[in-house]
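Below: a set of structures, written as structure tokens.
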Structure I
Amino acid sequence: MPALAAARPAVSARTKESVYELTQDKGYRFERDGWIYVHLEGAPHDIGYQHGYLLAAEISDAFQTFRLEATHNSGRDWDFFRRAAHEMLWPKIDPEYQAELQGIADGLQANKGKLDLDDIVALNAFQELPEYYLPWLNAKTQASELRGAAGDELHGHCSAFVATGSWTKDHQIVMAHSNWTSYMDGERWNIMFDIVPQAGNRILMDGFPGVIASDDDFGVNSGGMMITETTMGYFHGWDPNGKAEFVRARKAMQYANSIDDFVKIMNDGNNGGYANDWLLGDRKTGEIARFEQGLKHTNVWRTKDGYFSGANFPSDPDVIKDETTYDPNDKASGPNARKIRWDQLLNGNKGNLDTTLAKVFLADHFDTFTKKEGANRRTLCGHGDASDAVPGKKPFDPFGSVSGKVMDGKMAQAMDFVARAGHPCGVKFDSAKFLNDHPEYSWQSPVLRDMEGGPWSEFRSGQHIAQPAQ
């Protein structure tokens, strides 16, 4: 598949946008406000090929970052992750997504990339292999002395809420989410995917280069589903015979037309990987749900008048007892502190919740444990690098909120949402200053970059560079 245009424009700052689109077959990309917007369209292999070709540089860069992070934190070499991807994950991937993953590898190699299919599959499992499979394997083989065996430290991604009915200003669904991850990953987690597949629904979602699912899981589909999640903290469990979470999450984003559809797809082949509390909305009915998916237990709460929040805390007593080490009474923990803050903000603004307030909430720096303003890993806008105050977490860890996204039912109907790259509060992370102040993180220096706080920017399906989102 030849490229129709190959000149990639330079971008001088996060507030600037590229002047030209880079195209490949029906796919194209442009850059705006710290995001790379990528349109993908066609059969599964075509979508993958466009993805791999258009994002070849970004995929290669993201791969090097993940490889460094995974091998450093786990004590395993890269061949370990390749074997797990090839032998355990690949045989259970749906043919549609096998074709798409092969397409990514083919498109990448056509544009000077060096990665092969096993690298791409392992990259797609960058959440579940090191953070779920490996702790399970270490416990199973009594190799817990290896780094990375303690899963509690790793499961703390994202803050979010969804509300509807009398709680929102216009009585329509409002959804908001901030992605939490390491800054070295988060600065690269800036792809806006607009996907028009041959089958299923059209998708608009944010995502990571080379990955077929959003992975922080904020998106909307043309079937009316509004989808996000937060990782279930303190979780342990893995089924090597199950289907990769990234496959199930992409399939649910693409094929679900209702809350019931979403739950059914996610439960089919559940392997326990990347165990989440999903926050869902059906704009067609105004109903929202919290779907908590453990490996042994799952539960769904639903309402047309209320809210659900997520901050890495499980809710089902059976999940808490059988599948986590979570302590709901520990108010010093990040998940509990953020849960309390969500309740304060959402209850305190009942009847007025809208996208404007949602953006304010995502930027919030109030610590409910200390009862003081000051960003850290207990605040909704997380800044792990700013404090050593949270028990059980590595001090001054460059980990926290790396983007914010907000939409309501009207926006979902139009297939668009607003997003901010970097901390939702807009504060810049200065990597050189951080590494100078904290040399214990010097192992990250080859890949750690500044993380600018971009502006809130609106994106929609089918958007082009010359078209403002409206």
Structure II
Amino acid sequence: MSKVILVIPPQEKFSKGYLPSIGVGCLAASLERAGYDVKIIDSHIDNLNEEETVERALREKPDVIGITANSHNRFHAIGVARGIKNKEKGILVCVGGCHFSPTAVSVLESVAEIDVVVRGEGEETFLDLLNHYFRQKPFDDVLGITFRKNQEIINNPSRPFIKNLDDLPMPAWHLFQLDKYETKLEGGEDIKAIGVKNSRGCPYNCSFCVNSDFWKRLFRYHSPKRFIDEVEFLYKNYGYRGFDFWDDTITIVRDYIKESCEEILRRKLDIVWYARARVNTVDREILTLMKKAGCRVISFGVESGSPRILKNIQKDITIEQVKEVTRICVDLGYIVKLFFMYSHPGETIKDIQMTRDLMLELKFYGPNVHVLPAFTFIYPGTETETIAKKEGLLPQDFNWNRPVEFLFNKKIKVNPTIPIYEQKNLKAEEIYSYLNSKKTQLRELVKSIPLAFRGVRSFQDLKYLIKRGIKYLKRKL
């Protein structure tokens, strides 16, 4: 039987915990169903460096190695590919994932040790590629790949997306060492969690989002029964009570999320879960049903407090929607996570002030509201990357798949290999200095006082406010 090793290369620690890769699990299950002998090596969970990952993979004596990567661990993926080819030139080395798909030609130009890039959705494409490879057929008619032929890089046409996700097998959970993944569900309770995914894609077109390019705005989803079948399988067979619903936006189709919640309740599954949503896709009715079905934590990408910037980045939401939905979530007892970004294209200091003011206001809606700001990364294939190239904001010799380091990233302790979007007339350093200036902090302290007392409705609220104030002052002193 032909052996295929799927490698998740080393990567940085994630503060929110680390979950088995759903994408790799889906790919492995499709290959197993077709008769291939498949193993998964998760370098991160086994604490392997590049050299150890190569040794572990070659120990299995594989015929083909597939390596997945995002932009944050792309250089580890490249390092593993080089290590494999340096030791065993006869192994077919393939890469895929959201980083290599939009940079397929670039990575083959830059990295001689990679043979094939599987672009986009991998289940059908990788299987087709393997069938051609083991039958010694040329790759010319394999849709969705980029490869070398007689030293020339060939970019085959894209493969149509899979129409019915229910045709795919459940992820190959048995190939992961699930006992090593210790992530707990966010929210305070000691509940071990696992990620599951119902849908692929998102119909929205946020300018900074890598998934918008990867899925081409096409949105598909499993039937509610099939999705909850998987949840129930993990609940009953592996004892999981905590679930991270890893969809970009699980609430896009109202009837779908409603039926999924009703399915959970009908089966009496004692589970709790985390959902990602958009403020323009939920209301009190659907949020109430989700809470009843076990949703404990919900997050929303807000990105900016400036209506002008929200329009620029094609977010398609309003500030009033953000406030109203946050209030409803607080009323229903959710833990709410709100994500913001600085340094959008066209942003000014005034826009950033509006973002800070909105963040400040939302924080005082309740102790379970968490605002999480970050700088805007540029990712390959996004509109933000297109803007940056057009405006000459990236180094002239910049190549996603050749070594690079950005010094400001080190200062704010984020991945130094991913460029931050910076306008020529408003650098990230200027924004950082503004955010940390005594003038800005004093302004926000003054604004926070009436906001804080506006939310006091009981003695418990007052106690919480005093404790928070003392904590704030200690931090500043």
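Any read-out appearing in this document is the output of simple, stated calculations on the displayed coordinates, not a laboratory observation. All figures in this text were calculated on a predicted structure; none of them were measured in a lab. Cβ atoms are built from the backbone, for glycine too; each structure is taken alone.
General observations
- Among I, II, structure where Kirkwood radius over Cα pairs in Å, for residues 37-108 alone as derived comes to 13.3: I
- When helix-only ellipticity at 222 nm (-39500 (n - 2.57) for each DSSP H run of 4 or more, over all residues; to 500) is computed for each of I, II, the one that comes out at -8000 is I.
- With semi-axes √(5λ) of the Cα gyration tensor in Å derived as 40, 28, 20, matching label from I, II: II
- Comparison of I, II by distance in nm of label points 7 Å out along Cα→Cβ at positions 189 and 317 - largest value held by: I
- With relative contact order in percent (Cα under 8 Å, 6 or more apart) derived as 11, matching label from I, II: II
- Label whose coordinates, when Rg and Dmax of the Cα atoms in Å, for residues 165-292 alone is calculated, return 14.5, 46 (choices I, II): I
- Of structures I, II, the largest value of distance in nm of label points 7 Å out along Cα→Cβ at positions 301 and 405 belongs to II.
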